[in-house]
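Have a look at these structures, which come just after this line.
Just so you know, all these numbers are worked out from the coordinates, no wet-lab data involved. The structure presented is a predicted model; accordingly, all values stated were derived computationally and were not measured. Cβ atoms are built from the backbone, for glycine too; each structure is taken alone.
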Structure I
Amino acid sequence: MSQCPSCKEFIAYDDSKVHHVPNYCTQYGQAFPWTITTLQLANEYTDELDLSAEDKLTLKNSILDLTRDTPKTEIAIGRFKRVYAKVAPAAGTMLRGTIQAILTDYAKHKLGF
């Protein structure tokens, strides 16, 4: 895919990073299809985890905030870590594998992914 499906702007790939694919259109901020699909999968998987409804919502919102670097990213990292620690190891590995491709480099670094 070379253009945003919404605005038709050419996708700005970062050639200095191996396999770097952006999550959002740089023109209008629309999530790309792969980002939407991964977030949907992560949300579905989160719904199946043995967590409280509050923790599930916190996890979902944190994952969304970890897909782009904003002022919310740092607090999202803390919230994600807190809830992620409550998840069984196998479930955590599955969640990590699901979301890893759409996390920002900063979030991956801070989370140790």
Structure II
Amino acid sequence: MDCVWGLSQATVRQVQDRLKPTRPMAYNTVLTMMGILREKGFLRSRREGRADVYHPSVTRKQVGRSSLRELRDRFFAGSARGLVSELLDSERWSAEEIRAIRREVDRKLREKDGRASGA
């Protein structure tokens, strides 16, 4: 998916070439994976000459949110607090990164407070 998102559209050969430096794969392996992604609704394709050209049908953000919800539910019993706590404890974050996270939490609290007061 990362390759197709990066290219906006791609053939199997283009994805294979893009993967080659870090994760070389046989053409048929890439073809199979892209077919599975199409069947699952992540990609759509159109025929151009002898090749199928694939386009993402979901955004990176949509997939990220869905994956994050699944991670939260599967490993943290649905607890956002548990997920965030583990995230903060699992890395050595810079003070600036932690402040940025705090700003995001504060922004979300302001949104919630605004909705609660009828604003």
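Values for this structure:
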| quantity | calculated |
| --- | --- |
| At a computed -20000 (helix-only ellipticity at 222 nm (-39500 (n - 2.57) for each DSSP H run of 4 or more, over all residues; to 500)), which of I, II | II |
| Among I, II, which structure scores highest (criterion: distance in nm of label points 7 Å out along Cα→Cβ at positions 81 and 105) | I |
| If distance in nm of label points 7 Å out along Cα→Cβ at positions 41 and 73 is computed and equals 1.3, the structure in I, II | II |
| Comparison of I, II by FRET efficiency 1/(1 + (r/R0)^6) of positions 25 and 97 (r between Cβ atoms, R0 = 30 Å, to 0.05) - largest value held by | I |
| Answer label among I, II for the case where Cα extents along the principal axes in Å, calculated from the coordinates, equals 58, 37, 28 | II |
| For 5.6 (distance in nm of label points 7 Å out along Cα→Cβ at positions 49 and 89, calculated) the corresponding structure among I, II | II |
